[in-house]
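Alright, structures below, take your time with them.
FYI, it's all coordinate maths here, none of it is from the lab. Model, not experiment: these values are computed from the prediction. Cβ atoms are built from the backbone, for glycine too; each structure is taken alone.
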Structure P
Amino acid sequence: MTINKQVFALSPIALLLAGCSLSSEPTVSGEISDYKGSASITQGLAKTVEDNLFECANGRSRIAGVGEIADADGKVWTVPANNHFTTAPKAVDLYEGCANITPNSIADVAQESVPVAVIDEDGEEVTGYIFADNYFELYINGQLIAVDTVPFTPFNSSIVKFKVNKPYTIAVKVIDWEENLGLGTEDNRGKAFHPGDGGFIASFSDGTVTSSDWQAQTFYTAPIYDLSCLNEVDGKRLSEDCTTEGTDNGENAYAAHWETPLNWMEQDFNAASWPKATEYSEDEIGVNNKKSYMNFIEKFSGAGASFIWSTNVVLDNEVLLRYEVK
C-alpha cells in the first residue's frame, strides 16, 4: 500500500509508518544461518520476471511487478506472491478511478448487472462488497470467484455475486504489493525502502462480515533487518518486535517465506492451527480520504464489518484468510 499521508495521533501503526520512533534507520544484522524458525529466508532484491501487471488508463498507478528470488536451499519464491491477476475473472468495480468508474454512492451502482458465479444451482444468491489494500483473490468452497481489478494502486473497491448453499467456506488471498520486489517496501515518505501496510474488509448480503472470527495466516513477511525479531507462538508467525521504519539503504533486507498449502482454499482444508484474524480500525488502515471506501461506507463498517489482516498489517505482505459461513 502507498501509506496514507494523514497521520492519526492515536494510531500506533500511523506513528510507526511516519517514522516517529526515536531509533535510527534500520540496518541488517546477523546471518541467515542464525535463524531457527520455520520460514525460508531470502535476502536482497528479487529478479523481476513481470515488469508491470497493470497500466492506469486515467491517472497514475504504482508499478505492480512480480519477482522471483531463491533461498539458501535453492528454492525459488515468487514475490509478492503467486497470483491469478492475468487469468482469473475480475470482480466488478464499485469504484475504480483508472476506468472512470467513480459513483458517489451505492445508489449509483448498477448492482443488477453484476454477474453471478454459481457454486450451487439451488443456492442463495449472495452479494459481496470488498475493499482490499492492495489486492484480493476470492474463493467460495474452493472455486475462484473473482480477483481484484487493480493489483497495487490507485485504491478501488469491488462487488461480487455468487449462489451457494450454507454452510460454505470463504477463502481469500490478500497481498500488500511492493515496489522493491522481495523486500516488502516502496519509495515513500522520503525513504527509498519504506514498508507499506495492508488491510481487508468485506460484507455480504447474508449477514457475513469480516471480523476477528475469521482466520488469518501469514506466508510472506518483509522487510526484516534482524532475524531474531521473528517469533512463532501457537501457530502465529509473529514479527511484532521487528522495526517498521523506512531507510534509504534497504537493499540487503531479509524476507521470511512459508509454503502455501495447495488446497488452502478448499472447504475441507484443515485450518485448525491458523490463528484468528486481527482487527484494525479505519484510522489505522487510513481510509478516511479514500472515496473507493468512504462512498460506500454503509457496506463496510456501516454493515458491521471490520478491517482484518494477520498480526502485523505492515510487514506481512501475503496473508490467507478463511471463514466458514454456517
Structure Q
Amino acid sequence: MGCICDKVDVEADGHQYRIAKQIATGYLGLSVFPSVYFFFRGFSQIMLVEDVRTNQKFAMKRINCHSDEEIDRTKMEIDVHRKFGSHPNIMSLVGSVYEEGVNGWRFMLIFPYYKHGNLQEMLTERRATRKFLDEATVMNYFRQIVSAVRVLHEAKIMHRDLKPANVLLAEEDQVILMDFGSCTSSPIRIDSERKSRRIIDDAAEHCSMPYRAPELFTCMTGTVVNEKVDIWSLGCILYALCFFRSPFDDIYERGDSIALAAQSGRITFEDDTPYDSTTHNLIKDLVSVNPADRPSISQIEDRIGSS
C-alpha cells in the first residue's frame, strides 16, 4: 500500500503534484492561509502544490471555464507565459493540463512558487509604519516591471491589469510580473455602441478599478483602446511604490467614483517624502487623461535608464 504522502492530485507535462494545503474558498479577494497565498477571481484559484517525487513547491492556478470566451482567454494566458516566460521579470510556466468536466473545461497551470509574496503586501506592511522605499529601490522595481511590459507591448499585447498585487517578489530584489488572464490583443477599435459596452463590461471584470485607465470606463464609439491603458496603470504602480497605494485607492474606499476621478486627471503628492520632482513629473505624464499624451513603453525606458 502506497504512502498517503505520495497521493497524486494533478499530473502535468510528465510531473505529478499533490495539493499541499486545503484550499480556502472566496471571491475577488486575497487571503493568507498558513503561509500560502490564494487569489480568487470568480472562477480561478491559486494554491500551493508539491512535486510528489522531489517535494519542491510550486503554485497551481486552477481555472474553471464555462464558455468559449473563457477557454480562449485561458489559452491566451498560457500562450503569453510560454512565449515570454524566459524573460527574467515574467512568470514562467512550468506545466499545464486541462480536463473536461460536467460544467465545462478545467485548466491547471503550474508555476514557480515565490515565498516572499507580492509587492502589494510589502507596500501595505510598509504603509503601517510609513517606511518609504528609497528612490533607488523604487526605480529598480519599476524598471523591471517596465521591462516586462515592454515585451508584451512589442507583441501588441495589453496586460490590462497591472497592479502591485500582480508583481511577485523574488530573491535579490527581483520582481516577477504575473496574471496574464486579462491580456488581449492591441489595438481594439470601438466601432459601435455594442462593442463599447462589451469592452466596458470586460474591463469591469478583469481590470482592477484603482489602476484602470479612464478610457476603459467610457470606451467612446470611434475611439481606440491600446497599450496606453497599461501606461496609465504603470503610473499608478509608480505612485504606489512611492506612497504605498494607488492615487485612487482612497476614492475607491470612500465609495466615490473612480471613473470621474480618473477622468479629472487630478492627483496629489504627499509632502516630506524622499522623492524628487523628476519622479513626480514622470507619474503625472504616465497618468495623463488623454492616452496620446502618455509616453510609450520605450519612451519610459529612455527616461528611467537601465540602472
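Quick one: mean projected area of the Cα convex hull in nm² came out at 15.9 when computed from one of P, Q, so which one is it?
The value was obtained from structure P.
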* To do: Determine which structure produced the value 3.6 for distance in nm of label points 7 Å out along Cα→Cβ at positions 249 and 281, calculated from the coordinates; the candidates are P, Q.
  => P
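Of structures P, Q, which gives -11000 when helix-only ellipticity at 222 nm (-39500 (n - 2.57) for each DSSP H run of 4 or more, over all residues; to 500) is computed from the coordinates?
Values: P: -1000; Q: -11000.
Only one of P, Q returns -11000 for helix-only ellipticity at 222 nm (-39500 (n - 2.57) for each DSSP H run of 4 or more, over all residues; to 500), namely Q.
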* Asked: In terms of relative contact order in percent (Cα under 8 Å, 6 or more apart), which of structures P, Q is highest?
  -> P
